[in-house]
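Once you scroll down, you'll see the structures, which are given as structure tokens.
None of the figures in this text is laboratory data; all of them are computed from the coordinates on show. In this text, all values refer to a predicted model and were calculated from it rather than measured experimentally. Cβ atoms are built from the backbone, for glycine too; each structure is taken alone.
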Structure P
Amino acid sequence: MYIIKVGGGSGINLDGVVADLAAIKEPFIVVLGANAARDRLAALTGHQKIELTSVSGYSSVYSDAEAIDLIMMAYSGLRNKRFVELCQQNNINAIGLTGLDARLVQGKRNKGIKVREGGKTLIKRDFSGKPESVNADLLTLLLGQGYRPVLSIPIVDEQGYAINSENDDIVAVLQKALGAQKVIQLIEAPGFLDNKDDENSLCPTLSVSDLASREMAAEGRMKRKLLALTRLLKDGAAEVVIADGRTENPIFDALAGKGTTIK
């Protein structure tokens, strides 16, 4: 089984991704991003995205009730259903789900994010949290019957509220529960870059120790992504491939070893 994380940028070649999915024999779960769709809807509705950086250096999007509405419209609505539609057009019997449905991804809401503002340490509380478990029985049942789950945020917290969460963390709990043989992450870059502004600075291979050292030096969202990758490998993923989602055949390229391979 494969877990395939499809980035939410506007440059991702969704037609190519789905065409590749239609040709592979292995069962798979897609974890689908939608940040570009969310930003377009936010601009239309006048909602301003707020990013917070914790005192420990990790960045995240501040998720108030209006932000959750946008997530439901962009992620679990527009992006998810259009992707499922594309799958159906390619004879993939996909089923669009969120972590909220049947408590598919159970999380724990953050007690608050410590941030520094105006020389003071403040606690910012919102509708966000970390995934802790998945409904593996339901996913196994669906996969066994030939369905292909397409999963989007929000996830569900302890009291049944919809909350925002990081797709990197969702992939990690899926991997821990289901033991996928390969995790593929499709992004808007050739793979993991030494210099984010230079697409020729690709790192073809990385180890867990490389990730840990890079995390210490990273800042913002990259710091969070590196931490999630480290957890993913420690939770049993045999191989993670970070590959370019903009190519003609993004998944075939990833399976052929193009991009960055982490073992």
Structure Q
Amino acid sequence: MMIFLRSLLFNLCFFAWALLSSMMFAPLFILSARAAQHAGAPWARSSLWLARVILGIRHELRGREYLADGPFIYACKHQSAWETIIFLTLFQRPAYILKRELLRLPFWGWYLWRMKMIAIDRSAGGSSIKHMLRQAKEALADQRPIVIFPEGTRKAPGAPPAYHPGILALYSQMNVPVIPIALNSGLFWGKNAFFKRPGTIVIEFLPPIAPGLDKREFMQRLQADIETASQRLLEEGRKNHQENPCAHPDENQTNFAG
């Protein structure tokens, strides 16, 4: 019952805050794309605060030595909506690669468009890849880090991976390092799940993959790095919950750059 009540309260507060913040930051939306890009960080920090206070969901950041702003591509495991929030607090003006349908969301979708997120039409085939590469090149030239979820959609923890070719096109054409990211967010904030459970999400930045590998070698290494680390984090999260289901370890202090 307590998890139900906490989840209900969080969902109400989360969507209400999204609506309120979209109106509060409307002047930035009108001013310029660069100004609008700075609206995401305060919204994201507040959303993570709501998750911590209401749900008891904290997070721990590992591999912070690989965390830096600038022209990098971050390829992240995708298990929940949580990771779409966290990067707005870790990077300045990140450029997410996302499905075009999200631009149709009232208010927030308009911000995604104004913030120059890289929206792709997954039904358009090769033309969507060309569009993605053109916009990614512009984002990197503007010193914006790119965030991509190589599987394209959220996967349940432990589900078989299915990596799409978009990350390979970026790696082949952009000539910048790709930094893999593992996590276990799905244990606590599941895909399309109303119920959200207390615990500590671990997100781990892994050693960068430098440009120059052939296509097969790159995809094999990327998938192996992300999946191996994510499986380790899943096992660690399950073990910690079984040993002490009521514990909420302190969140690591993160130097947010937003």
Computing distance in nm of label points 7 Å out along Cα→Cβ at positions 80 and 152 for each of P, Q, the value 0.7 comes from structure P
If semi-axes √(5λ) of the Cα gyration tensor in Å, for residues 16-63 alone is computed and equals 25, 15, 4, the structure in P, Q: Q
1.4 is what came out when distance in nm of label points 7 Å out along Cα→Cβ at positions 88 and 144 was calculated for one structure; which of P, Q is it? Q
A value of 19.5 was derived for mean count of other Cβ atoms within 10 Å over residues 40-47; which structure in P, Q was it taken from? Q
Origin of the derived value 0.85 (FRET efficiency 1/(1 + (r/R0)^6) of positions 56 and 176 (r between Cβ atoms, R0 = 30 Å, to 0.05); candidates P, Q): P
Could you figure out which one of P, Q the value -14000 for helix-only ellipticity at 222 nm (-39500 (n - 2.57) for each DSSP H run of 4 or more, over all residues; to 500) was computed from? Q
As an exercise: mean count of other Cβ atoms within 10 Å over residues 104-111, calculated from one structure in P, Q, equals 14.9. Which structure is it? Q
State the single structure among P, Q that was used to calculate distance in nm of label points 7 Å out along Cα→Cβ at positions 24 and 240, giving 1.6. P
